[in-house]
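What follows is calculated from the coordinates using simple rules that are stated; it is not laboratory data. Note that the structure is predicted; figures quoted are calculated from it, not measured. Cβ atoms are built from the backbone, for glycine too; each structure is taken alone.
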Structure 1
Amino acid sequence: MAEPKLEIIRIKSLSEEAAGKIRQAIAAGRLQAGARLVETELARELGLSRSPVREALYLLEQEGLIVRYPRRGAFVRGLSRRETEEIYSLRTVLEGFAVQRALANMTPEKEEHLRHLVRDMRRIAVMGDVQSFGQLDAEFHEFICDIAEHLVLKQVINSLGARVLQYMTEANRLGDLPHIAEEHEYLLQSMLSGDPTVAVETMKQHILISAERLLAHYPGELLQIPTTEEVKKSAR
C-alpha cells in the first residue's frame, strides 16, 4: 500500500490550548512565581473541564514552568540564580551563532522588518507596557533566528521559549524600557554594519546585560521555587 503524500492535519488539543494560555500568563507575570495553580479555578477561567487543565499542567511541568507537590498542588516555578546563569550563557552561544548565520541571509526586506520591530519597541517603551514590550523583544530575537535558516537551531531555541520569555519579561520589568529599546537599536546597527565579529559580540553583550539586570536585582536565589513550608501555608 502506497504511503500517503500528505501529512494528517492535527487540530491543537484543548490541553495544548490551555497550556498556551497559562504559559502566556506566566511569561507576562500575571501568574507570579510561587502562585498556586488550582485546577477548578483555572478550568472556570478558561471555560474548560478539569481534564484538559490537568493535562495542561502536566505539559507545563515538563517544560519546567511549574512544579507539583503530592497532595499539595501545582505552583509557578521561580527564577533560580543557577538557571538564570545557565539559560543566559546558553543564549549567548545560540543567538551569537544565529546572528552570524543571519548576516549571510539578510535582505532589505528583512532589515526593514527588524527596523519596524525596534520602532514599535520605542513606541511601546514610552507607554510603559512591559507585557507588549516583552513580546516585541521576543519577536525581534525570534526573527533573527528565522533569518538564520537553521532548523535545528530554531528547534533548540524554541524548546527554551517559555522560560526565556519569562526571563525577558522580568528583566524588562526591572529595567528602563526606553533604554532597553536603545539597546536593540544598537544591536540592529551592529548587525547592519556588515562586520560579523562585531555583530556577534554585540548580541552576546546584549544578552549578558539582561542577565546582569536580573542578578543584580535578586542577589540571593532570585524568585525561588516555594519551599515545602510555603506550600503548606498556601494550601491552607
Structure 2
Amino acid sequence: MGTCKKVLLPLLMIALLPLAACVIRADLPEPWQYRIEPLNEQVERNGCVVAEICQHSLSFSGPEQAQAVNAYLLLCQGLRLAEYKAWAERYLEELEFNGVLLEDRIFFWWEESCHVFYNDGAILSITMELLHKKADGANPATHRYAYNFDAATGELLTLEHIWGEQAYEQAAAKIYAEIEQSGLLDNYYADLEYLLLHNLHPECWYMDDKNIYIIYDTYSIAPYAAGTVEFKLAK
C-alpha cells in the first residue's frame, strides 16, 4: 500500500498542474480589444478639393476603464482635427493672398495614424505618427507622440508616475550619458544637455513592461538628417 501511495501522489500532482495553470492564467489581466477606423476631412476652394486631412480613430472595448480611455482619445482627436483645419485654412488663405489659384490639386495634406504599441491588460501604450506636406514644402514633415494608460484604472500615465518628480531630469541625464559614452556627441547640436531636457514633452514617450522609449522630433536635438530620434531606457 505504501508503494502504491508513492506512485499515485506524483501522478496526481502532474494531473493537477494544468488546472493550476488555468487558475493562474485566469487571474492575469487580458489585453483590450480595439479597432482602428479611418476618418477623412476635405477642404474645398472654387469647387475643388485643395486640402485633405486623414486621421485614424482608435477605440477600445472590454472593461469599464476602456470608456475613460476612449473619451480621452476622442477629445484629443477632436482638438487636433480643429487645429489641423485651422492650419490648412491659414495656409490656403496665404496662397490666395499671393495670387495662387486654388484648384485641381492638393495644396495641403495631413495624415495621422496610430499604433497600439503595448497592450497586456495592465499597461496600454499608444504611439501616434503625423505626416504632413505643403505644396511649397521641400520635404514632408513628421511628428511622433504617444499616450500611456494604466489599464486597471483608465488613468493617463505621466513620466512622473514611473520615475517620480525628477523624471524629466533623470531621463535627459541618462540619454546624455548614453550619447557621450557612444562618442556621438558631434551628431547633435552643441547645447545638447539643455535641449534634451527642454525638448522632452509630456507626450514624447511610450513604454512596455521593461523599457521607456523617449521621442525627440526632427530638429529638436539634431539636424534634419537625423530625423526623429528615439532612445530606449530601462525602467
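Odds and ends about this structure:
- Read-out mean count of other Cβ atoms within 10 Å over residues 97-104, computed value 11.0, structure in 1, 2: 2
- Structure from which 3.3 was derived, distance in nm of label points 7 Å out along Cα→Cβ at positions 57 and 177, options 1, 2: 1
- With helix-only ellipticity at 222 nm (-39500 (n - 2.57) for each DSSP H run of 4 or more, over all residues; to 500) derived as -12500, matching label from 1, 2: 2
- For 14 (relative contact order in percent (Cα under 8 Å, 6 or more apart), calculated) the corresponding structure among 1, 2: 2
- Computing percent of Cα pairs over 27 Å apart across structures 1, 2 gives 42 for structure 1.
- Structure responsible for 0.90, with FRET efficiency 1/(1 + (r/R0)^6) of positions 49 and 217 (r between Cβ atoms, R0 = 41 Å, to 0.05) calculated and labels 1, 2 on offer: 2
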